[in-house]
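Every read-out reported here was derived from the displayed coordinates using simple, explicitly stated rules and does not represent laboratory data. From a predicted model like this one, the values you see are computed outputs, not experimental measurements. Cβ atoms are built from the backbone, for glycine too; each structure is taken alone.
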Structure P
């Protein structure tokens, strides 16, 4: 969850993390995706989402 990542990067501003996430999302092996079951999202998880392409992304997946 991006909420966990934001907690780990609490010393950075939201804008800094958002910019880094958008840049990472352009990499072939990095995927930011929305939670498929929106009903399970906690308020802090909704708040931690980054909006890309007019869609909130809540999860990050990095493949090798």
Structure Q
């Protein structure tokens, strides 16, 4: 059940922050280039899913010890 909630939370957040905001004509110039913002976001989410949240920061803190 928690994995379904996680997916639903991401879909809801994506809908309210991207779809609704990109429907406004004032934001069309920022939303038109999908390859600038969606592709890096998908890569970041896949990395976070594989390595866990804040993996890079944790690695830096471990090296500092």
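Where is distance in nm of label points 7 Å out along Cα→Cβ at positions 29 and 53 largest, in which of P, Q?
If we compare distance in nm of label points 7 Å out along Cα→Cβ at positions 29 and 53 over P, Q, the biggest value is for Q.
The value 30 for percent of Cα pairs over 18 Å apart was derived from one model only; which of P, Q is it?
Among P, Q, the structure yielding 30 for percent of Cα pairs over 18 Å apart is P.
P, Q: which one has helix-only ellipticity at 222 nm (-39500 (n - 2.57) for each DSSP H run of 4 or more, over all residues; to 500), as calculated, at -10500? Before the final figure, lay out the partial values.
Values: P: -10500; Q: -21000.
Derived from the structure labelled P.
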